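Pasting the structures here.
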Structure 1
Amino acid sequence: MRVRTGMPTGRALIGISGYDYKPWRGRFYPDDLPARRWLEYAASVFDSIELNGTFYSLKSPPVFRRWVDEAADVARPGFVYAVKGSRFITHNLKLARSESALGNFFASGVLALGAMTGPFLWQLPGTYRFDAGRLDRFMRLLPRDSTEGESVARMHDGRLRRGALVDAEERVPYRHCFEVRHETYFHSEFYDLLRAHGFGWVVADTAGKFPYAEEVTADFAYVRLHGSQVLYTSGYADDELDEWAVRIRRWTRRRLDVYVYFDNDAKVHAPHDALRLIERVRPKRKGRGTGKGSSPIPRPPSPFL
């Protein structure tokens, strides 16, 4: 079985949070493209996709295998899925007594992602105050790689009616990051706790609804862009995307991998803003092609045209 190392590469991976949105038909997805091929289309365009369905319910191994198969032939080299952790763990249990729930989550098919495994996103509710002891105990449970993921998956209980997967497809390192919204997290004690575990802080633009900070606590940065003016709804202006491109280039120069996901999906801004940011982060080098402007927006391969 192959082993993938976890050394940071200084890459910027830009994509979208979720992909299955009916209003995107005709505005991002071609009118005549069946919904069953939307993921394939999105995977051919973006560097990464954040799987947010895993937040709302436990999936099954066949679902994860389908996600891998649909991206396998069209995705860019290094394409990964970010996986949003279960809200049953973060919002219902509030991270406490979560051993079997974590087992269910990792046994639900996560181990099938193999080399397409990106960071795990743990989003805490805005009403949940900082509790160093509870956070530290939970962080110690999280697997650092797929071998530990197998051990966690074997803690599952009988809730997985559609099958359990406890053997990893490939040996890969795991990254974890936390998106927090309560003001009590925005201080050095939490940042230091993340650094002690090697976990990432999520830089989240929430149109001012929740506190904001730009901290780097691991060998990667994770950014969620929910909208700068109206949460989940507003698009990003050119100057705002220019500023994000500057931040991203600064982080990648430090050899940090940077994951960026647009979550302003309500008005179909997310995919187009992601493409515009890709243009800014990867400008065409002078002397190649036409030598003018930015690199072309990546387009899906011919089967979609």
Structure 2
Amino acid sequence: MRDAAGLTSASRAQRQPRGGIGAAINASFRYWSLLPAILIFAALTLYPLLNLMRMSVSTIDFVRGAEVWTFTPLRNLESLASDDVLRPAVVNTVVFVAVSVAFEMVLGVALAIAVAGLPRAKRIVRTLAILPILVPPVAIGSMWKLMYNYDFGIFNQALVAVGLMPVNWLGSTSIALASVIVVDIWHWVPFVFLILFAAVEGIPPDLIEAAHVDGASRWQTTRLVTLPLLRPAIVVAFLFRAILAFKVFDEVFLLTAGGPGTSTELVNLHLYKVFFEQNRLGYGALLSLAVIGAIVAFLLVSRRAALAIGRKS
């Protein structure tokens, strides 16, 4: 017999879901299909993190080519408390992140708004503006170290040409960190510009035109219309850039290696020296966990601030 839809009883029975193993597999497919990704994540992330935690409470020595682990949590904590280089490294890192990210955000926003307002050659200017971010950090460090050179660097050559004395850009404790920050700003302003330029291009032109019709000047339109609409993109760019600034290593290592003294010593650079120069693996692991904790705390605080800004906008 056929029902109102014209289906026989046999066809209705075929369309009904079957029980047993097949139904269980179909119901749980979205869970067990993620199992390979979860295993890879555990192998590449969780296991190294657990091993790092184990190292942080141990002293590791190498005897006849073999590792000898000794459980010494208090010893590593004492090393953390008595580390004379750690405090200036933390201060330098905070200054480096705060100054470089602040300048990069301001310059990135200004550059994005300026380029988006160009009537012609917008693509050419955009391409030229993002070139620094395409250069490898190793090449950037080597290039700027030559430019900062006291004897034949281009900056000192320019100073001498106008009758001024040359400056020891990377060898003076008072300006070495500022010189490194300048390099970081030059390198990463294009990153902020790229994010914010896309956001500016996504603003509906009708809003800008309506502001002009109402008599708003260009500065008033930027301040009252463009910047509020860019607020979510600014938050995203700030978070990404701040995280990357906390992890800076290669450029500082090539430019100054932390010197002169500890004037450009950053936490990541100090961590590298503890691990690979001093061979203090246990204390280095504890210091790594401290850095991870600081970054996670920064992310949590930034997330709350971002949510608050999003609610206001």
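Values quoted throughout were computed directly from the atomic coordinates according to the rules given, and no laboratory measurement underlies them. In this text, all values refer to a predicted model and were calculated from it rather than measured experimentally. Cβ atoms are built from the backbone, for glycine too; each structure is taken alone.
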Item checked: distance in nm of label points 7 Å out along Cα→Cβ at positions 127 and 159 derived as 1.9 - corresponding label from 1, 2 -> 1
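Thinking only about distance in nm of label points 7 Å out along Cα→Cβ at positions 23 and 39, which of 1, 2 has the largest value?
Once distance in nm of label points 7 Å out along Cα→Cβ at positions 23 and 39 is worked out for each structure, 2 has the highest.
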Notebook entry, point to check: Where does the value 0.60 come from, among 1, 2, when FRET efficiency 1/(1 + (r/R0)^6) of positions 135 and 239 (r between Cβ atoms, R0 = 25 Å, to 0.05) is the thing being computed?
Noted result: 2
Next item on the list: Assign the value 18.0, calculated as mean count of other Cβ atoms within 10 Å over residues 63-70, to the correct structure from 1, 2.
Entry: 1
Checklist line | Structure (1, 2) behind the derived value 21 of relative contact order in percent (Cα under 8 Å, 6 or more apart) | finding: 1
Notebook entry, point to check: Computing P(r) over Cα pairs in 20 Å bins from 0, in percent gives 33, 60, 7, 0 for which of 1, 2?
Noted result: 1
Next item on the list: Assign the value -20500, calculated as helix-only ellipticity at 222 nm (-39500 (n - 2.57) for each DSSP H run of 4 or more, over all residues; to 500), to the correct structure from 1, 2.
Entry: 2
Next item on the list: Give the label, chosen from 1, 2, of the structure having the highest value of FRET efficiency 1/(1 + (r/R0)^6) of positions 167 and 191 (r between Cβ atoms, R0 = 25 Å, to 0.05).
Entry: 2
